[in-house]
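Dropping the structures in below, format is structure tokens.
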Structure P
Amino acid sequence: MHELSITQSIVTTVTERMHERPVRRIRLEVGRLSGLVPDSVRFCFELVAAGTTCEGAVLEIDEPPGRAECRSCGSAFETDEVLPLCACGSADVDVRGGSELRIREVEVV
């Protein structure tokens, strides 16, 4: 479960940058093609935040869809598939988004 180590890194980053200020809310962006399971990140967050300034913080997760463009026909489309196919049948696709993993916002007390 790589969500545990990634969530630990998120909590460590937030606590280091916010110093001793209690964190009220953290907003993440976890793209649908990132390979992370948002529910697992939420579960891990409660575990790794315990005893830190992030304990009790609300975790919000935005899940942007994958975006791709077909090199064969030029169509742009959304996808939730890691290996997308264009509607024209081509697998020659440039994935342009959906693999994001970002801390978008942190609210402190």
Structure Q
Amino acid sequence: MKSKSIYALNLFNITSKREYLAYLKRSGEEVTTHNGKVIAIGKFKESLKGDLTPRKVMILVEWESKEAFENYMNDPLLKEVHAHRENGSGDYIWHSFEKLEDFRPFFRD
């Protein structure tokens, strides 16, 4: 049985441009190599509703599966790459969501 794809929503602030740019130099290619695809990148515009403290950056990545995401995160060859992300960002919120084709799963008991 094939695993379902997931979306990873990343909300964060950049704390070191140098460090985060070092992460970006390799992360795009590595995300693709690990069966991920960046769907959207956004810069905070305004808070419309809700109680979440705004973050300046949003990235939405679709991963082939949770396992693909975990392989990306745990790849020992990417330890230095991930360190650049951690050292270059702060106030990180990272949530995963199942990819759904419609709303029916929300209404099942």
Structure R
Amino acid sequence: MKRYTIVVEPGAEDDLNAISEYIVAHDSVDRAIDITSRIARSFDALETLPNRGSYPQELLAYGNRDYREIYFKPYRIVYRVLEEKGLVVIVLIADGRRDMQALLTRRLLGA
């Protein structure tokens, strides 16, 4: 079975740091460490099954099938599979309760 390398883009790293900071401010350091570690561990399944995620509905509206997503509720982890390079690139980690249409359009489509 082919194994893919997981790469986390700087914007997604910033997202994870922002999630951690929010949890620290509203809960505790221990909770922030637990949640962010569990989010990062959710990437592991993508090493062997990168196409298991669904296409974000907000991007399908534009006919875009370049990205997929998995969930660590309430967070959505959006990624791109670069088959020829054997990479899974994590591009966005966001609370799914946000205006995802605007966020995805701005961050991934540059609109």
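If Cα extents along the principal axes in Å is computed to be 47, 38, 18, which of P, Q, R is the source? Of the options listed, only Q reproduces it. Comparison across structures P, Q, R (criterion: FRET efficiency 1/(1 + (r/R0)^6) of positions 24 and 88 (r between Cβ atoms, R0 = 30 Å, to 0.05)) gives the highest value for Q. State the single structure among P, Q, R that was used to calculate helix-only ellipticity at 222 nm (-39500 (n - 2.57) for each DSSP H run of 4 or more, over all residues; to 500), giving -8500. That value comes from structure P. When relative contact order in percent (Cα under 8 Å, 6 or more apart) is calculated, the result is 30; to which of the structures P, Q, R does this value belong? This figure was derived from R.
We did not get these values from a lab; they are worked out from the coordinates using the rules stated. Bear in mind the structure is a predicted one, so any value in this text is a computation, not a measurement. Cβ atoms are built from the backbone, for glycine too; each structure is taken alone.
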